[in-house]
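Chemist: See the structures that follow.
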Structure P
């Protein structure tokens, strides 16, 4: 039962990545609101409900939970949520109502990775499996991780159209994993 809202949420959320196309077809104002509805009213609530249902669906365990794995799960969940909040703060509302007139953001977590919100989601998906180590939770988290990769690519195709400087940013900042530079000796 969890698959229906999960997959529908992913589909609606993915459609929200076509801000440029929506704004060109519907006009700037309507395109922005269409993106808002697809992502924030349909997409995120549906896939979130699917993840909750997956965590609550009884199924075989993939490993025996321990205090350490559960603690690690809650720490990953807190870190993922904190990263999402920091990324949203850096965007200052642009994530909710994206526009073809947006500027490229390079501050905060966007200085380290191109998709910090998605990295935060990946941490929360890993947390789900550590907190609820069942086959159902693992399947939902795996589908979620695959969707994050697809969603990131779709958003990048749109961002290059909306912000030509994004192409250069892509060559300088990694998608998910920050680069750790060695200091000079």
Structure Q
């Protein structure tokens, strides 16, 4: 497997690396810092690249966030090296908690259909943390995690979409 191309994201500190194959058959992995990657050797290896602050990957792409360090072309070379070494991606499934709450199920259906694909296109993702008293707490992943526009514009767009689709008052809060 190798990097086909780099794509900039709306987040100026993140870059999306599109691969010629899939890393995961389903789901995603997101780590805000190296210790969070636990037994995911692939993510730990990506964190070994200087100045990498977060790692997000799913399907056929990796999104890295960095503050300083090597330029993105050098990072791309290091990713290709990691991929060529054959580091295995953790096959442990991320436990999706089934919900008895029909509202939460409907929210996730809307997010899956209309929001998550768009965020993935920009190298990011979205995790639902919980729903309580009409407040939906979400956590951005990948490029979206530290993107300035995710805190304002995207958050309100998601809130307006959910209110429109579900015909109910929902407040979306970044957690």
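Just so you know, all these numbers are worked out from the coordinates, no wet-lab data involved. In this text the structure is predicted, and so the values were computed from the model without any measurement. Cβ atoms are built from the backbone, for glycine too; each structure is taken alone.
Chemist: Comparing P, Q, where is mean count of other Cβ atoms within 10 Å over residues 2-9 highest?
Modeler: That would be structure P.
Chemist: Given a value of 16.5, 50 for Rg and Dmax of the Cα atoms in Å, point me to the structure among P, Q it was derived from.
Modeler: Q
Chemist: Here is a follow-up. Where does the value 3.2 come from, among P, Q, when distance in nm of label points 7 Å out along Cα→Cβ at positions 10 and 50 is the thing being computed?
Modeler: Considering all the candidates, the number was obtained from Q.
Chemist: Here's another thing I want to ask about it. In terms of distance in nm of label points 7 Å out along Cα→Cβ at positions 130 and 154, which of structures P, Q is highest?
Modeler: Looking at the calculated values, the largest one is P.
Chemist: Tell me which structure, out of P, Q, gives -7500 once helix-only ellipticity at 222 nm (-39500 (n - 2.57) for each DSSP H run of 4 or more, over all residues; to 500) is calculated.
Modeler: Of the options listed, only Q reproduces it.
Chemist: Between structures P, Q, where is volume of the Cα convex hull per residue in Å³, for residues 42-145 alone highest?
Modeler: Q
Chemist: From which structure (P, Q) was relative contact order in percent (Cα under 8 Å, 6 or more apart) calculated, if the value obtained is 27?
Modeler: It traces back to P.
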